[in-house]
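J.: What follows is a set of structures for review.
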Structure I
Amino acid sequence: MSLIMDIDQKTKNQTRIQRLKGLTDGTHRQLDQRIMSADPFGSRDRYALFLQVQHQFHADVAPLYARADLNALLPGLADRCRLEALRHDLFDLRGVEAGRLQGGVGTLDVAQALGWVYVAEGSNLGAAFLLKEAEKIGLSEEFGARHLAGHPAGRGLHWRNFVAAVNALPLSEADERLAAEGAKAAFRRVHALVDDIFS
């Protein structure tokens, strides 16, 4: 009984982003392991497959970045979208313009949509490691790996600004659970894309 109370108290003392991370950590780790097992930086051909995964996921979330209700809650959200950078990266590797993809997330309420955006923004924070791997196969922030580039103001600051905005939102516990379910769905979506495109 006291252990449960201690856990509940610890959770309440966490920030919203910390709680969201805790609720989605297992799904996130499974995805990271799956991506690295696909050896996406083993060659440019394998990296091109990774770009296809990223392109489809960011086509999924691009409409969320454009939503007026989300931009009202998170000012400047639309400017964070990386879909065009991915299209440039694909052109660098293929020499032809990438086709326009349709998003596949369907209709989401605000809380669920925040979960998807959380996953997309978190991936940008982790992209510093991926960029170093891309550089080993001759790619850079100017060629083939634009979508992995940090924000001009700094990758860490860009993430901290997003975290502060999300933590300040007036969300209920039910909203937070929906956001966590949205984030898990986003992680599962990328996992399915990796399975499909790398198979």
Structure II
Amino acid sequence: MKRPLSHFFAYVSRLRWIKRWGLMRNAIEENVATHSWEVATLAHALAIIRNRHFGGRVNADRIAAAALYHDATEVITGDMPTPVKYHSRVMREAFGDIEHKAEAELLALLPADLREDFAPYVRESGWGHEEKELIKAADRLSALLKCQAEMQAGNKEFEPAAGHILKKLEDDGLPEVMYFLEVFAPGYQQPLDNLLE
């Protein structure tokens, strides 16, 4: 029996063509696929740090997998800039509804017998509180690192965003984020030769 074709992964792979930070001048282009990979690695790290140093009992592998798909709906919706997305309650609710519909459309691209397996990763509503918390923190951390890279490249347009994002991370006060900022973040500012020493 021949299995039906699925375009799920071919469609999701197009995240590489969706540019982020569309309202700002970028010295370093970033796409959604690259961003998703970075958020997955950061979320995985935050989960491990929580478990190792702060008494956590989260599933770091599940968090990493969910983080890989955290912006998958943008292959349908495009990248909505954060200031627009969160401009008002009405905008956030409207965009939330669009995201839920996009999740359903993506899942419908999968073979029927795999949809239930992928749903906990593609649907944000399937994530637990700690999964949401750590993936959101990793998303913000990725944005901060992007802002810092832009500033290091001489692009002052990202200074206000960097300040807002850092303040939000500090206000959230997640100890694993503070650990990452202290131990790992400074390395992002170093040239390659220094990283290898």
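What follows is calculated from the coordinates using simple rules that are stated; it is not laboratory data. Computed from a prediction, not measured in an experiment: that's the story for all the values here. Cβ atoms are built from the backbone, for glycine too; each structure is taken alone.
J.: Here relative contact order in percent (Cα under 8 Å, 6 or more apart) has been calculated and equals 24, so which of I, II was it run on?
T.: Working: I: 32; II: 24.
Here the read-out was taken from II.
J.: Quick check for you: by distance in nm of label points 7 Å out along Cα→Cβ at positions 22 and 166, which of I, II is greatest?
T.: Values: I: 1.5; II: 2.9.
Comparing I, II by distance in nm of label points 7 Å out along Cα→Cβ at positions 22 and 166, the maximum is at II.
J.: helix-only ellipticity at 222 nm (-39500 (n - 2.57) for each DSSP H run of 4 or more, over all residues; to 500) was computed and gave -23500; which structure, I, II, did it come from? Please list the in-between numbers first.
T.: Numbers: I: -23500; II: -19500.
Only one of I, II returns -23500 for helix-only ellipticity at 222 nm (-39500 (n - 2.57) for each DSSP H run of 4 or more, over all residues; to 500), namely I.
J.: In terms of distance in nm of label points 7 Å out along Cα→Cβ at positions 158 and 174, which of structures I, II is highest? Working shown, then result.
T.: Numbers: I: 3.6; II: 2.0.
Ranking I, II on distance in nm of label points 7 Å out along Cα→Cβ at positions 158 and 174, first place is I.
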